[in-house]
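Each in structure tokens, the structures are laid out below.
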Structure I
Amino acid sequence: MAYVRNWLHCVWGTKKRVPFITSDNKIKIISHIRENAKNKSIYIDFINAHIEHVHCIISLSADQSIAKVMQLIKGESSFWINKNSITKGRFEWADEYYAASISESQIHKVRDYIKNQEEHHRIRTWEEEYSEFLQEYTL
């Protein structure tokens, strides 16, 4: 059996950045994403959300791809949110997402960053945050 440690910081948002994630439904959405992922053998180390996007740390196994994992997480959770009327209006995730590998030594730093979503979004918007990610991790 292969031993694989492939940690990813993944971020995805709602379609058109609609602020569907509220203090009333945030825990339900996060809990469902975590439980669904577990049922599909997707390991989510840490997850948090803020208004129109979700951050998480995922560890991919040897037979998982980023695209497939994101499809499974986003597709099923969108279906579940609509089926259970968790948000007002038709809920959709945006097609795009962000995923970057992180070293095991930096997981605690990324967890802290994800944990403090509300705090750092008082300073910068999701668009500014996403732009910073792209600048930092693209060549």
Structure II
Amino acid sequence: MASIFTRIINGELPGRFVWKDDLCVAFLSIHPLRPGHTLVIPREEVDHWLELDTELMNHLMDVAQQIGKGIHRGFKPVKVGMMIAGLEVPHVHIHLVPIETAHDLDFENQNLNATQDELEASAQTIRASLRELGYQGVAE
């Protein structure tokens, strides 16, 4: 059975995409830790990041860095935190979160009531920043 992320990638479930390329996508978390919380996900279903081949892992990190720069430009946090936890969904995903303190990476802080308008506003901010930075994989 396809993971929830594969179903989002395939368009079976909605997602607020900010990046799409042949190997991966990035979209907003529906339960963001902070506005701008983005997930970078390989198109290929791989359960654990230790199982990724080196080329795909390098690509995911490159894309995560580009999106992180877009998040930093758009939201102006102290830092953009990055985390690979992978306990919730058996499909590798990199969390990128604009943070002010380490406490901002605590999953107890998820906004379970983020509105579609809030998510779309965050996605638009990231897409605009990525375009300003000249990146090519920005989703429409």
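Read-outs: derived from the displayed coordinates by stated rules, not from any lab. Keep in mind that this is a model prediction, so the values were computed, not measured. Cβ atoms are built from the backbone, for glycine too; each structure is taken alone.
Tell me which of I, II gives 14.9 when you compute mean count of other Cβ atoms within 10 Å over residues 24-31.
Numbers: I: 14.9; II: 21.8.
Corresponding structure: I.
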Subject >> Answer label among I, II for the case where Rg and Dmax of the Cα atoms in Å, calculated from the coordinates, equals 14.6, 46 >> reply: I
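Work out which structure the value 2.1 belongs to, where distance in nm of label points 7 Å out along Cα→Cβ at positions 48 and 88 was derived from one of I, II.
Values: I: 2.7; II: 2.1.
Source structure: II.
Given a computed value of -10500 for helix-only ellipticity at 222 nm (-39500 (n - 2.57) for each DSSP H run of 4 or more, over all residues; to 500), which structure among I, II does it belong to? Each step should come with its number before you reach the end.
Details: I: -12500; II: -10500.
It traces back to II.
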Original post:
Of structures I, II, which gives 11.8, 31 when Rg and Dmax of the Cα atoms in Å, for residues 8-71 alone is computed from the coordinates?
Top reply: II
